[in-house]
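Where a number appears in this text, it was derived from the coordinates with a stated rule and is not lab data. Since the structure is predicted, the reported quantities are computational estimates derived from the model, not experimental observations. Cβ atoms are built from the backbone, for glycine too; each structure is taken alone.
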Structure P
């Protein structure tokens, strides 16, 4: 049986001690989850500009000083080098490793960015009795690269990534109203219905995460996704970047509804 962590501190502690390396959908309900991107200081301003120009996929929650692994404004006792379940290491845009801690990869010139995550609003969807299919199936959310270009900044350019949750049209309307309260977790959906309109040809083959069942009378509902920077890194090929493994988020001490 999968363990459930009641809050961010519990899950971060388990990650730090090597006791948890699984995905975080459905964990620590009521707390804000975040994507992680660590960028060398020489590129940090341009990446921050990229986030500012693309607030739907990259809503900023926290930015640390170079060399500081503690996001003090959102989790005062956290260490971003160890407190996520799994990471990704990119060199020149190529994925070279997926460690569970950053002992062998940390650099003192790294600036850490925490970006909002759609897992944060899923608790509100569940409370409204709306379906969250990947939680029902015990899997990771499906995520897809699209044909929607992000606004470039410096070397950073490439496509938006989206997450998908199937719903009936009426449920999608209710979800849109709920998600409007979560602008730092991607807010309202960016597209409903035909996936080919946004460049997705096969919903059964997500670029990240796991496929989910789409039932009769349901349509795919797409939200901007904080995995977008990983697609950008592959296209832009910066010298060195660290991210979270998709679906394996940092969980803050912030409450999802204030």
Structure Q
């Protein structure tokens, strides 16, 4: 009986030492924020999430789904705990967003110089055909325009969009400037793909926690830990490391990846 009791106590102690798990959903097609080397998800976003929640005593499980919209739906339903996303009124109904942003992002319009477009204001885009990833949102006005004019082709992978732009099948891509430029640098046939100088909009990536997750009650602690990371320069360091790693991966021989 004593041996049985001792075994039960040992098992209970072992379970108490196990880290609670956080399910983080990612769609790794936005280098240097998030990307895949074919073996694992890498980039600023997963690195920030792993460091932030690791410091709070959690183990992070990275969940990769078929498109970005699936990640948002699973977060809304509480199937995953965390995503990193732009804050919108619709998303705030199901998620809590960090007040402190992780990254400022400039949204640019990428075009093909062989098929120039004339854009001075948002409504000018209604004359052209664009490409977006499934689930993307670039602000209330942009989303309203897309819904009203149905001039967007939706795909699940950025290379599809840039391929269409190179071949002249679409006229523009709305894309974070940093991510788009990384694609263009290394994409065959993309020498005529450029980003227009004026930003379409500026938005901020934030930690977003499902309102159905037990993490929701720890938002003040999450904010405090994120602030410590920003103050320590961790965000800038992780972003720079991701850019270097992504470029290095692209220049590796195929059999070395």
Structure R
């Protein structure tokens, strides 16, 4: 991981194929975002889904149809500047790629949604552990038994990320992350994963399992992968998303979006 790399340098390396791994811990202190691209004909209902489920799907930006240059990153192109993308047809995963330049359609609308990687710098500054960074892994992500509010053809269960820490650290994590409301904010659950319908922490639905030390408890945050499950639930002809953990890194500082 390269915490000190600038966002523009990270995007350059991603675009050239030098960086194809998860972005947790990369360009520390800069806002990271989930990506969903889908036809303009369904953009309103997807935006409505995100508005109704703002905790897992906080909207950072919505681009005009056919536009791929977001305002939050200079000279960026959403077709090339994420390490890995997923291509879905009729809701089924077709392939995972490092560029979608040859698949993006002129009628597609791009959504950038807040990501919990964006408050990791504040957590680290507070002395809190981020186990997936320590172990050089992707964050653990789980599908819960909690259903989001549907909108039009879009529906999804809530997805969460998990970071283990001691109970005292968990209290501090609540204090640190609450003000980052556009990047999921405070944890939604601390403790027993069964309360979320999660049966085995060693078998995440996305990402990698991490070590939970004696005396630690799992701490769960809402996760933007919820937006991916919602987007593909409509079984559209073509949907493009980021691959879990492989985010878009913007030029905005995390602190700019925090509630001070």
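If distance in nm of label points 7 Å out along Cα→Cβ at positions 48 and 200 is computed to be 3.3, which of P, Q, R is the source? Going label by label, the one that fits is P.
Can you say which of P, Q, R returns 45, 33, 30 when Cα extents along the principal axes in Å, for residues 24-143 alone is computed? Derived from the structure labelled R.
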